[in-house]
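Structures for review follow.
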Structure 1
Amino acid sequence: MSIVQFNEIIALPNSEISKEIIQTEKELFQLQFKKATRQPFKPHEIKHAKRRLAQLKTVLTLRLDALEKKRANTVTKVMKKQNYMTGNF
């Protein structure tokens, strides 16, 4: 298993990233289980799985934050347009 480049992760759609997160979490669990039961495994694979999981979650979180910010801006614009109160209460 080779390390996936961050640029390849950014190119994935959100649904694919979610699937990859689930798959990577399962893989990490299996590797940690092998370690705990002293089965043969490659220790560097744990490091790679953790790093990939962190990268996937980071990209997904950044995208969701951007969507949330966009929605908040849209709601604020609509409220201003309709002359609703937008100040502090």
Structure 2
Amino acid sequence: MVMYIYMFMMSMLSFALNRKHLLAMLLSMEFVILILFFIMYLYLMKFNFEVYFVLIFLTMSVCESAMGLALMVSMIRSYGNDYFLSLNLLW
């Protein structure tokens, strides 16, 4: 369990350090969701709870990743790359 907490902290650190590049942020966010899935699954299996909530969590995470990918595709089509520094929000 300590290993999963360490992996969660490292994935959050990766998410914080890759704030300029959208694809790297999406990948690190997916890693955070994957670690949370493992922690939740182990917790539910340890106490003999129903694991149907894990399916709902996976469904929501797939929707989140599809939305992030769609936003990245629309940003690349509009601005040419996926760097946040290229966005000019002032004009």
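Readers should treat all values here as calculations from the given coordinates under stated rules, not as data from a laboratory. Every value quoted in this text rests on a predicted model; they were computed, and no experiment measured them. Cβ atoms are built from the backbone, for glycine too; each structure is taken alone.
Out of 1, 2, which structure matches 32, 16, 7 when semi-axes √(5λ) of the Cα gyration tensor in Å is calculated? If you can, show how the numbers build up before the last one.
Working: 1: 42, 14, 9; 2: 32, 16, 7.
Value 32, 16, 7 for semi-axes √(5λ) of the Cα gyration tensor in Å corresponds to 2 out of 1, 2.
Looking at structures 1, 2, which one was distance in nm of label points 7 Å out along Cα→Cβ at positions 19 and 75 calculated from, given that it came out as 3.2?
Values: 1: 3.2; 2: 1.4.
Derived from the structure labelled 1.
Looking at structures 1, 2, which one was volume of the Cα convex hull per residue in Å³, for residues 3-42 alone calculated from, given that it came out as 57? Of the structures listed, the value fits 1.
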